[in-house]
Structure P
Amino acid sequence: MVEKTADLIVAMTGASGSVLCVRLLQRLRATPLRAHLVASKWGIQTLQHECGLGLSDLQAFAEVSYSDQDLGAAISSGSFRTIGMVVLPCSMKTLACIANGTGSGLIHRAADVVLKERRRLVLAVRETPLNDIHLENMLKLSRMGATIFPPVPTFYALPKTVEELVDHSVSRILDQFGEFHEPLVRWQGMRERS
């Protein structure tokens, strides 16, 4: 078992792509990061629909978990030290609430805390196509220091399975926090194909 030496907030909202959050939590088990999980109501429903898993299945991968309604949670205060937060996947509603400070749940509050404390906030936004409101909210948050990270599949790694695509996106997200572990095919430049 890896000794846990730092805390990372992991939030899952109702956008499509809950498998990414599941895989991220599984991968965090092998890192020194302690996962603090919070899932929105629609995130839980999307998890059930897309992966056939319930909240308790997801919580089994995290060291600590909270209800989205628990505004008294440790992660709602800047005095609780974390290395940051990832929202994976991040719905456009969550993006808008964070960008405009209008949220009412723990996910929104924790993201606000991460921003005000100048910690790393990674938002794995999931929507297409994007309208002006989405783009303006992303730009606003990027200017505040958040990383806008759409989990776009990469094909230069020549993936053979959906799992390889998922792992690559998750590895790139872990890179944002300095906690990279294989598998990730890093770009080495173009090569000739026989």
Structure Q
Amino acid sequence: MHDLYILRHGETTWNREGRMQGHLNAPLTDLGQAQAAAQGAVLAQRDLRGFAFYSSPLARAVQTAGLALGGVATEIHTDARLREIDVGAWQGKLRHSFAAPNAVEGPDGDLSVYASAPGEGLAGVAARARAFLADLDGPAVIVCHGIISRFLRCAALGLDDAAWDTLPGGQGNVFYLHKGRAEELH
């Protein structure tokens, strides 16, 4: 596997409200814009010669990519396979209304809701992640979303898809994958 930097978009107004976004969009908050700028500062310290730059076509990722990669990328390609999980009719609704009674909340809320969400399902996201990585022909910087980020990292690290919810999350992070290992950069 090639070296990868995987970035999750910065906080949006809907993230702050606890809404399921899926393929819908909400703008980055001031914090989200600061997170994207911080991602850019991390990447500015790295040697990215020879890297390709990719983003989900969803506005929150494109906005993050512009802020984070503006100083290092001459061209950013969008790829629909990097979109967030499609949660169907749950898009725009508050996440807590779908959470299990004794749900464990992490930085991205209760991840168990995605197992029962309408829409494409986790297997669809995993298949998109593997297909995207299979088409890469060199190192890449990828700006995407919380759930697809986890499946990209599972595939790149050779983990079973079932490990997706054990990987760290949060917003505005930069994960560096190199020689089968992942490191979160700050």
Structure R
Amino acid sequence: MGDIEARSLGTRKGVSFKAAKIDVLGCDVDLLVVGMFERDGINRPTGGANQIDRALHGTLGRLREGRIFKGTMGETLILSSTPAPIKANSLMLIGMGDDPGALPHSIGELTANAMQTALRMGARSTACLLTWSERELPSNLVELTAEMMMKGVLRAVEGHDGHDRQPEMEWFFDIRNGDAARMADALERALGKPSG
């Protein structure tokens, strides 16, 4: 899955949650979820979106320039099949808005959206890179961001109407930004908390 071994966080309603440093191009999953900010200092994709953009010869930058996908908060774009060298079967881009400081407060809705999409698609494996940008998460926001991500995906899982069929999925959270160990610990704690 990446440079570090995936850490199992636990399971909820058929979804097995793991934390890992995810190889954007090399991860072989049904759905790869990547966040893209609306703009930055040079108006280019950053983090995981930057790797995708380079692999696709500047396509994400051109989508932004053409105002097709600008990265506004909650905006989504799905490629149902991906070109080489991306190994994931499908790619979901999610707009992260223009204020990285707002991420801890919006990340729950963004991850809920990603999980709802994965469940509708019947994805068996999903890699979520919404927090990976070139900007480190401030130390005081690591736990809050992780908790909000987990709450978002759990809300989607709990609300899923699978016609009495529980989903079976591996969901990987990328934990490279900020303190990876603290983020994984916070994700695990949030998963263990009762819903509500």
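Read-outs throughout are calculated quantities, based only on the coordinates presented, and are distinct from any laboratory measurement. These numbers come from a predicted model, not from an experiment. Cβ atoms are built from the backbone, for glycine too; each structure is taken alone.
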Practice item. Name the one structure among P, Q, R that distance in nm of label points 7 Å out along Cα→Cβ at positions 64 and 128 of 1.4 was derived from. Key: Q
Point to revise | Entry that produces 29 once relative contact order in percent (Cα under 8 Å, 6 or more apart) is calculated, selected from P, Q, R | key: R
Review point. Just checking, which of P, Q, R has the largest value of distance in nm of label points 7 Å out along Cα→Cβ at positions 80 and 112?
Key: Q
